[in-house]
Structure P
Amino acid sequence: MSLLPVEEARRRVLEGAGPVSRTESVPLRASRGRVLAVDLAARRSQPGFDASAMDGYAVRAADAATGSILAVLGEAAAGHGWEGSVGEGEALRIFTGAPLPAGADAILIQEDTEPAGEGRIRVTESPAPAAHIRRAGIDFAEGAILMRAGTRLTSGAVALAASGGYPDLQVLARPRIAILATGDELVLPGDALGPHQIVASNTFGIAALVEENGGEVLDCGIAPDDESAIAARFDEAYEAGADVFVTIGGASVGDHDLVGKVFADRGVELDFWKVAMRPGKPFMAGRKGAMRIAGLPGNPASSLVAATLFLAPLVRRLAGLADRPFTREGVLRADMPANGARANFVRAVFEGEDEAGRPRLLPLGKQDSSLLSVYARADGLLMRPVDAPAAKAGDPCLYVPLGLDG
């Protein structure tokens, strides 16, 4: 199988992917970042009554000409309305959010009054009719659609849902992403290391990436280099209804790379398993029934680069989140040599911006695919396209952002 161009690999991975059909109800406090599954209609009007928008006096505008003297009846505060009515020559002390009393048709702000003695005030500047009144339903009326299905819930959207009378919300379920690390050499952080073993770091980085993009992780642990062990974990993920089964390691063609053999034995329809990129060439994609397959390489940078390019956008599609641009525009901070037959994703840091606000990308000195310390420092993946000519500092470039703001 020939190497597949990166753009074509992304197209195939995302082809036909859409939001999961499962929904669930979550408390409002737990809804931030989730995606609405249904249209949200207001259960009440906001505000539910005519209310004062300022501290001052509820008056009849016709009685409140400049110089007029008004008798103060009492006061109304938010949550404590006045049961009576404002009549001719009268005023009611009122505070922001309090219901407008019967008879009043304007709010005389307190700055436009002065004491006149014996429970009276003098108007120093008359209000316009309907001044400083928030009418019932001015924000929204009962039955109005507050948000449509597919809306991602920001802090403002959560507040709107609360105002509309919702203590909980129906949202899309998070896509279930099963993650399996493979290899005799792997142990969990904190466990005793054998003389030839390493810590299984990729599992945690990939799980974090999945969660950053709206997915729920099903941790399948670590499987040794044994076909039956890998197959058992595959079967567990399939039976659990995983939307994507992700393997880490074993995606190449060595004698100990068993993932492909297990996939074939389990009837996986493999779409491709080699991409024209570095790092991350041995990336597998396929599916069995409704469950999609993503086989990541084992080297840390290779695994994270491939997951960033292919797995993250897939999880976002399944979660109902908006696609992000594949690449963004930047400028080179250093000269770059000509590139070869595979797209190169160079770990780079941002060093300031050009006059157009584009980040300047400085490649990090070490690019070995095993170096997590380099990957963790990177702000972005500087993309060098296939057969790109040599480039100079200051030339435009493309990059894939990394991190939570990406």
Structure Q
Amino acid sequence: MSERRVSLIGALLTAIGPVSMALYTPAMPELARAFGSSESVIKLTLTLYFGGFAVAQLIAGPLSDALGRRRVTIAFMTIYCIASIVALASPTVHVLMFARFAQGVGASAGIAISRALVRDLFTDERSSRIMNLIGIILALGPAFAPTLGGFMLVFFGWRSIFVVMVLFGLVVIGVTIIAMRETVVPDRRRLNLKALGKVYVMLLGHRHFVSTSMVMAGAIGALYAQATFLPFILMDRVGLTPGQFGLGMLMQSGCFFAGSLVVRGLMSRFGAYRLVPVGLLFIAAGSIGTTTLLFWPPSFLHVMVPVAIYAFGIAFVMPAMSTAGLAPFGRDAGAAASMMGFLQMGSGLVVGSLGALFGDAVIAMGILIPLMGVVACISYAAYRRTPHVGEVEPRHDVVSGPPVGQSMLPSAEQSNAG
């Protein structure tokens, strides 16, 4: 498959998780009223979605290594569609909670398999270009999803949001059947829990993998954590309507989209790796801006300008760190992509759950989101101290000898990176 086809398929697979979250968040206050539930119970439906999404990735990726990317994608997207129909017809909040968990399970295959798909075919600078293009396309879905969700809620009610999710799931299944080619040789012998456990233990003990994954967890995980805070801050405290909230979230996704376009223009000149520190500076600036929520009352711009700056920085970090983290793991690309996604979504789940204990979404966001920015920066510092196992870091000024930062070890199986 060409770079363009892999980028488009990867973006579609990756988008279904964030879009399902972004469509849903404007409806959360309305769902609390519709089911006669408290805000904490409705927040739990989002937490369960995160939980299903995070944990099921650990299964989806290895299953795709053993059974094939296409077959597993279709199976998990079928689960997603069925769960969306159950959510649509939910008579009680308890049924909705189960359906949201199942939705998360179904959507989990998207991010794990999309990254594994890229790793199956590309490992060099082309991989970073694809990850960047996936980010550009991915930004469009979550950018418009809150707006669409807000207006669907106003004109058609909360059940219409799940109708859109069913249609989206069917589109993913159709594209998988028609356009995706199989990129691995299925091997059922790899369905071995003991062996899989050893792979995950190896990954969690691999300093190169952990440091790159935690950069991603601190950066992208903040987006997932913010999803549990922003609806209640902007609608309940600032006073936005669901439609206004949806439009307001364009600041976050729009800045991520703009950052991805800027990165695409700069990569050919500087390489993806040299842009990561620039992104971390924006993440640090956004973190400092979010901290001010602890001292001054929230307004729309006070909340969303730091969020937008943080999102702009993520676009600089994602392509290189995604490529670097997965590069050493050819045979176990699905498992490595799954663990990377688990750490990202898991960090958002943990921080979102901790935020619920604060009782005040403004205080929770002012403390916890900046801490995630700190994690990203510290993890990058650790990454710079670790050899780039199996990964070439582009150096335009070196013409002889191995590229600076490249380990001479060809695979993760031959070395644990220290």
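Okay, here's what the table says:
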quantity	calculated
If helix-only ellipticity at 222 nm (-39500 (n - 2.57) for each DSSP H run of 4 or more, over all residues; to 500) is computed and equals -5000, the structure in P, Q	P
Structure (P, Q) behind the derived value 19.1 of mean count of other Cβ atoms within 10 Å over residues 31-38	P
Entry that produces 31.3, 99 once Rg and Dmax of the Cα atoms in Å is calculated, selected from P, Q	P
Structure from which 16 was derived, relative contact order in percent (Cα under 8 Å, 6 or more apart), options P, Q	P
Which entry (P, Q) yields the derived value -0.87, -0.94 for log10 I(q)/I(0) by the Debye sum over Cα atoms at q = 0.16, 0.17 Å⁻¹, for residues 55-158 alone	Q
Given 1.7 for distance in nm of label points 7 Å out along Cα→Cβ at positions 95 and 127, calculated: source structure among P, Q	P
Identity of the structure behind 0.00 (criterion: FRET efficiency 1/(1 + (r/R0)^6) of positions 63 and 319 (r between Cβ atoms, R0 = 30 Å, to 0.05), calculated), options P, Q	P
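Just so you know, all these numbers are worked out from the coordinates, no wet-lab data involved. Computed from a prediction, not measured in an experiment: that's the story for all the values here. Cβ atoms are built from the backbone, for glycine too; each structure is taken alone.
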